[in-house]
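In the part that follows, the structures are each spelled out as structure tokens.
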Structure P
Amino acid sequence: MKSKSIKGHSTSEIKAALTQSMSDGFKPTLAIVFSSICQDLKAISKLLDDFDIAIFGCTTNGEFIDEETEKGSIAMLLLDMKKENFHIYINEYPNKDYKEVATEIAKKAKEKFEKPAFLIGTSGASADGEEILRGFEDIIGKDVNAFGGAAGDDYSFTETFVFTNQEISNNGLVCLVVNEEKIDIKGIATCGWKAVGTEKTVTKSNGNHVYTIDTIPALDITVKYGGLENITPDNKEVLLELAANFPLQLQRDKGDPVMRPPLVVDWTDHSFYTSGTVPQGSKVRFSLPPDWDVMEKVIKEVQNLKDTKMPEADALIIFSCAGRILAFGPMMTDELEGIKNVWNVPMAGMFSNAELARATGGNLEMHNLTTCCVAIKEK
């Protein structure tokens, strides 16, 4: 399978890049499209539709095709995958029936392919990624290969979108299903954040609403260990720093910890809402602010994926948490360059609101402050 990656800051630039990419006879059938919400999604979709190219699309908090990150642009991975080996679904979940929607897609995929694998994009701030993953697991099994991310909106946190050739949804799921008997697809979720201090117990929580840790209000104990000051409702920058640099690490019986950054504070009781479920009674540890070692660990984990499961790849897709570029700034290019150099194949990626994948040695679940690396190859 041949692949190429292109980028542009307008539909006209993308058209020029697409035309150039096809000048040697390359005929893509599928485009993984990561676009800023400031771009004309309908125009992008029509352009690709005119070329008979199927679309898996998500809006982003930033996009890239190599180590150079962009804002307000369009990044695209073009593949000439045989049409009989993939199918794209887009379904909305207006009733918040996330698991049921995923279940229906999984049933259709199972009818189409004996062994389906899934690339997932979700829109809508309240979408429960873990419920979506449970829906795929219920039909395909616990060992299902499923990867993806939650769409972004250039950090405005108001409205995100997923899209295909004819449909755009701000409250739905786009899913690329591939025939795993013909397409090899492997991925990993890795974050590299280091834990600090001893394990602590979540003494009161409800879903993703964490009230107390070791009987102390969740915000207060996090601020104490983070050494932060001037934590008030008006200090938005410090709250962003809290989420990007001092996330909780939810300990798992199996596999690596899962990151759970505080995103919204309830000032009435100093509790907070995290990016995903934190069960009452679960064990957590706090995180150190990230340093160079965090990126080195991610690159090593990706290299291990190549060494143990995916020696060759035709293309690479990256879902990297928006919080990582907030934490790393310009250093983020070093991590992306390191990942690209593992296989040195065309790559496209986005900065997402959440990541969906399996952590090292762990279960399939939703992550934050994490990089999800997906390698694909035609057999």
Structure Q
Amino acid sequence: MTARPPHIRISGSPMERGTQLGHEAADQIRHSIALYQRTFAHFTGLAWSEVRELARAYEPAIASYDPELVEEMAGTAQGAGLDFEDILAINTRTEVMYGHSAAVLAECTSVAARGRPTKDGGVIVAQNWDWLPAASRSTILLEVAIPGRPAFVTFVEAGLAAKMGFNSAGVAMVTNLLLTDRDVGTFGVPFHVILRNILLGESFEEAKAAITRPVRASSGNYLIATAGGDMVNIEAQPGSGPVHEMAPVDDVLIHTNSFCGPLDGRDRALDSLPDSPGRVTRMRELIGPVRGRLDAEVLGAELLCDHAGRPGSVCRHADESLPQPERLATLGSIVIDISSSTAQLCFGAPCEGTYVPVVPAFVEDQQMLPR
């Protein structure tokens, strides 16, 4: 594995942005589609043609919520020489797979801190992203510049709308899979589309509204922080009902894959990820001795690389006892210093890799301005 994934920058109109992405990341997008063809077949028994048909039903909700994104997806398909339905299918993979199977695959650990717990009194947000090891070949660092909106950078599988990241308005976001027995493929705005719109938020309130204003197609957890020190964790369930907001405890937020607030139904993730609450406890134990000196170096070296409870640990390695399609591993780890609009990214397990700096174009441009 290389030290960092391909770094792709796109800009212009929706079609131009999509075409640029499709052209520059064609190999990664095609690999992602092949991976999900196998994954859907294993867990749901659905052929890719059936997955595409199910995904098509989400297009009206996406178009109503974010009209430009549909055009951008069409451009991505065109640029990569694929069908629009292929791009739509990978962007609705959460809804289709978990709505049509009992699978629970994602395991991620998120943490944020502000003020006194941090080394410099700023705001940091971090996540270990755990997923199918083969997806590492699909992963890119994507920067998007949309006229009239904040530019953003996201660590994401090529072709998906967004994953964890931050924007030029000082908004950062990390995320965790949540599942209830109400996650049955309900039609609404897909999880990854909501992630993108959080990163388009001009403010803390606008970022939160990206979660609360649509009819959501699936559950999800969203940890949002701003350079000004605003911070919240939002647990959301399918539909348009109220969300559960969690405030920091001693200026720290930690979340994994289980609900902490009121739940309308059963927490499905605990069936396959019983370690989820334990990872929250473990992170709190690890943070205690390092309060006052939390930064990217400490998070990477002392928290995010932790193996307690292996294989269901904060830093996860594939469980060789499981069938190949069901093995999970930490594919990457990101620490965002939203106070400075920069990040440190480890491509692969943090216990084995090195964190490298991520300085987006919107920061580089600012640094080049005359003083």
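Computed from the coordinates by the stated procedures, all read-outs in this text should not be read as laboratory data. In this text the structure is predicted, and so the values were computed from the model without any measurement. Cβ atoms are built from the backbone, for glycine too; each structure is taken alone.
Taking Kirkwood radius over Cα pairs in Å, for residues 13-188 alone from the coordinates of each of P, Q, which one would give 17.2? This value belongs to structure Q. I have 22.5 for mean count of other Cβ atoms within 10 Å over residues 93-100, calculated from one of the structures P, Q. Which structure is it? Source structure: Q. Looking at distance in nm of label points 7 Å out along Cα→Cβ at positions 53 and 253 over structures P, Q, structure P comes out largest. Suppose semi-axes √(5λ) of the Cα gyration tensor in Å works out to 34, 21, 20; of P, Q, which structure was it derived from? Answer by label: P. Tell me which of P, Q gives 3.7 when you compute distance in nm of label points 7 Å out along Cα→Cβ at positions 181 and 317. Source structure for this number: Q. On FRET efficiency 1/(1 + (r/R0)^6) of positions 141 and 325 (r between Cβ atoms, R0 = 35 Å, to 0.05), which of the structures labelled P, Q is highest? Largest calculated value belongs to Q. A value of 0.65 was derived for FRET efficiency 1/(1 + (r/R0)^6) of positions 165 and 301 (r between Cβ atoms, R0 = 25 Å, to 0.05); which structure in P, Q was it taken from? Label of the originating structure: Q.
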